[in-house]
Structure P
Amino acid sequence: MTFRGRHWIAFWLVALLAALWLVIARQTAALNAARALTDLREQRASLEGRRAELERRVRIAESRSVLLPRARKLGLRLPADTEIILIPAPPSQPPERPF
């Protein structure tokens with residue numbers, strides 16, 4: 001069986017349509033990936049902003065101006081610069097051996 005002119009035209013038409021379909025599929029996949037990347041970048045920016053806000057709140061909570069009034073309410077005092085307090089460590093217990 002030999003291909004006649006109309007068979008060749010049909011063959012090349014199908015080949016062209018397949019190639020065009022592959023191009024469209026790749027373009028669609030690329031657009032979906034770009035959308036996902038944009039969403040992830042927005043989410044990252046939001047999370048970085050939240051992290052910065054939380055770090056700011058921690059710095060404020062650790063500041064002397066916040067801790068000293070709270071310590072005074074609990075009856076604690078600020079030690080002098082020359083004051084050294086040694087806190088003994090509890091004695092270490094040997095690990096128990098299972099029988």
Structure Q
Amino acid sequence: MGNGNRPTPEFRREAVRLALSSGRTRREIAEDLGIGLSTLTRWLGQERDASEPNEAPVDLHAELRRLRRENALLKQERDILKKAAAFFAKEGSR
């Protein structure tokens with residue numbers, strides 16, 4: 001970000017989502033996104049204040065299905081990369 005432009009609402013929402021769900025520290029996320037830690041903390045506070053207690057409940061079953069599909073895809077990608085690395089390592093030793 002650091003170019004003087006105001007962040008878009010989508011950028012703010014994504015930053016807040018990352019801070020809440022990525023398991024990384026706020027400082028790491030702020031640095032990666034090019035924003036100040038205090039800015040990210042303020043956005044998190046605003047998000048918390050804006051959320052209504054009567055929000056629609058999250059469909060946990062749908063979320064679980066989505067995460068399982070994503071996990072399977074990531075495992076496939078990992079396996080492909082492992083095979084490619086082994087292939088190229090073998091090719092390089094010839």
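Please treat every number below as a calculation from the coordinates, not as lab data. Note that the coordinates shown come from a computational prediction; the quantities given were computed from them, not determined experimentally. Cβ atoms are built from the backbone, for glycine too; each structure is taken alone.
Sorting P, Q by Kirkwood radius over Cα pairs in Å from high to low puts P first, with the largest value. If distance in nm of label points 7 Å out along Cα→Cβ at positions 34 and 50 computes to 2.8, which of P, Q did it come from? Derived from P, not from the others. Sorting P, Q by distance in nm of label points 7 Å out along Cα→Cβ at positions 26 and 42 from high to low puts P first, with the largest value.
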